[in-house]
Structure I
Amino acid sequence: MKSISIKELESKVEQGANVLDVREIHEFNEGHIPNAQNLPLSNLENTASTLNKNDEYYVVCAMGGRSQRASEYLDHLGYNVITVKGGMTTWKGDIE
């Protein structure tokens, strides 16, 4: 499975990458990458079908553990996902 660092994600975000934030809603609301989509890992079984299998998604969480699990699950379902190592705790870019 593909992965990138949180630092590498910064340039991808500037290019309009699809960021999928799998943290819980309250964590997402405390600050997230601009234009990120929130699909909490705890409810991913019910919400994964809202994603487009033709798109590429960069999966992020707080520190990297949940994004790894979410990426494995989505990859198994046939989605094009890239795990972001490090997570929001190391994000240096803008947040909403």
Structure II
Amino acid sequence: MTIEKSLVDGKLTLKVSGRLDTNTSPDLLAALKCDGATSVEFDFADLEYISSAGLRVLMAAQRSVMEGNGKVTIARPNEMVRGVLDMTGLSSVFEIV
């Protein structure tokens, strides 16, 4: 998995490529630590796979950002990732663009 990270005007964008699973989810969790971020966007255009460990990272981000009245957005999920979000009910938790 690779993560490209940028912070612009309080919006932390994490472009994630590859597989988000038990082995790689700690890396994404670490990437979420960013001073000055009031909202988070996960760009999943190149994400090939997401496991329950990856979903837990998304929920941790949601809890953290909501404390500061921010939001978490999931951008460009492919069909497989969107299916997992729909099946788990998380597509109603996150704004998907």
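Here distance in nm of label points 7 Å out along Cα→Cβ at positions 54 and 78 is compared for structures I, II. The highest value is that of I. Comparison across structures I, II (criterion: relative contact order in percent (Cα under 8 Å, 6 or more apart)) gives the highest value for I.
Which one of I, II has helix-only ellipticity at 222 nm (-39500 (n - 2.57) for each DSSP H run of 4 or more, over all residues; to 500), as calculated from the coordinates, equal to -8000?
Working: I: -8000; II: -10500.
The read-out was computed on structure I.
Throughout, read-outs are computed from the coordinates displayed, never taken from laboratory work. Predicted model only: the values in this text are computed from it and were never measured. Cβ atoms are built from the backbone, for glycine too; each structure is taken alone.
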